[in-house]
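Pasting the structures here.
What follows is calculated from the coordinates using simple rules that are stated; it is not laboratory data. All figures in this text were calculated on a predicted structure; none of them were measured in a lab. Cβ atoms are built from the backbone, for glycine too; each structure is taken alone.
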Structure 1
Amino acid sequence: MHSIAHIINPFIADKSSDLYTAQPITFASMINAKQKAKDVISVELYTAQFEEDKKIIPKDFNQTENLNRSVLTKNNFNHPIKLPFIIDILERLYNASKAEYLIYSNVDIGLYPDFYLKVNKFIDDGYDAFIINRRRLTAQYKSVDDLKLIENDFGKSHPGFDCFIFHRDLFPKFKLNGICIGVPFIEISFSQNLFALSENFKLYENENITFHIGMEIYKKRAPKEYFDYNKIQFWNLVPLLYNNMDLEKFPYSNRLWPIRFIKWGLHPCIPIRLVVKLEIDKLLNRK
């Protein structure tokens, strides 16, 4: 039987935030999916949290050691927002569990009941890393009591990355220092690590097994200073991964030349500047 450890980063959200209603739904959906898969795959649920957020976490989740730093400890911002580093969250999961596969997903990403059963199948298919794209649902769902309705609503597709699954042996190789969650470039940074370091990667774009309440493609960004910060961190880590980068491991690499470049250019998580450089280096036999 395979084993999985899944971590999220919950926090006390303001009542005006969509996360105020989304997080309880996420909690309940994860618990339900674990229960449904209990005879097929071992699932452990974890959280990484700041001390002040512990009180909202259900007892069904294992709380890892409290987070003790945030992006505010690394940089000065005009608008302070206490955003944790993704590497700190993953490190706590890696240290807390001996599970074969590790999962990180955004705290507003809910699970359909078959999620862990499908993950078990994808592991059996031989992938050591994969990303699952979510379904977008209308904002009518406000409560855990709506879960039964959600289970029968598969909404619409979404191109972004927010659910990452990988073999635990990949974690020590990750280059994610300085990247904070909750801001663009987290998904790009995480996915590029998986593309570069995995042996057999798969992107699942059309599986109906995760959901997000809200139909928007792009959420309102954090202040631009955080976007700029994460952008710099991403381009600083690219040289650390570059020798492991291979265009053949990128999504859409099997498409014809003009088609794959169009797909890459339109995708929010694949920097066109990077794939152009990789393509040129490949043509010149520099990689």
Structure 2
Amino acid sequence: MTFADSSDVPTDIRSTLRANCADCFALCCTAFGFQRSADFPIDKPAGTPCSNLTDEFSCSIHDSLRPRGFRGCTVFDCFGAGQYVSQTLFGGTSWKERPDTSADMFGTFAVVRQLHEMLWYLVEAAELTTMSDLAEQVNELRSEILRTLDDDASSILAADVASIRADARSTLIEVSEEARGGYAAAAAAAAASAGVSELHPAADLVGRDLRSVRLCGADLRGAYLIAADLRRGDLAGVDLLGADLRDARLDGADLSRALFLTQLQVDAAQGDGATVLPPALRRPRHWLG
């Protein structure tokens, strides 16, 4: 994969933003650390290989991660950063072959993952907006990120990611407001019928019973929906950017037109064969038993 011509931004670059572990040097299993918790049964310092990592950069317990307590691994998504860093930026030479590159490789991976995640959202934003000024704003941001990715590892490490993220955040909020504009009455009705008044960004809806509620148009960006019951709900036009969906019940729910939903959020939730997802996302294996 390469972003060689960032001046010609394709409408859909999602194929480059999907993880391909076969072309990655297990960067998610080495670069990041984790602590013993409900998501991990052991402690692992950042920059060290996981104890389950094989010499071929594969996971020795991949098929049994959840029952063994490594749930956190099953809900991680690098947005294709792993293979881009491994193959494009570091030329296919692993941190095992060149231990002196490990710190830069791991640091670059953390930055590229953020940039790829922003690209994922901006691809969707470009599909959502119909306002020419806003569409131009989205495309300019995508081009800026692609130009950053086209540079070498040292330049990427020096990139002002915080500034890019701030610009992306404000742009995505504008796109969300436009996309949810026609749902204002539905969102108010949903809040009233569910007996909740906190359908807003960062709302605490942990464990809340929202079964069969039409949440259409609600702004739940960054909301806490841990273990919330959303079964048979209609989430058309609901902004879920950054919402915590761990163990949320999505059985029979319609998320086909939800805004800014990612695979890692879906993987963290519970659903079934009747759950309707956006075309870009796949049904997790643990939903099927």
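If mean projected area of the Cα convex hull in nm², for residues 78-125 alone is computed to be 5.0, which of 1, 2 is the source? Computing mean projected area of the Cα convex hull in nm², for residues 78-125 alone on every structure in 1, 2 gives 5.0 only for 1. Of structures 1, 2, the largest value of mean count of other Cβ atoms within 10 Å over residues 174-181 belongs to 1. A value of 12 was computed for relative contact order in percent (Cα under 8 Å, 6 or more apart); which of 1, 2 is the source structure? So the calculation was done on 2.
A value of 3.5 for distance in nm of label points 7 Å out along Cα→Cβ at positions 118 and 254, calculated from one of 1, 2, originates in structure 2. Looking across 1, 2, the calculation of Cα extents along the principal axes in Å that yields 60, 48, 27 traces back to 2.
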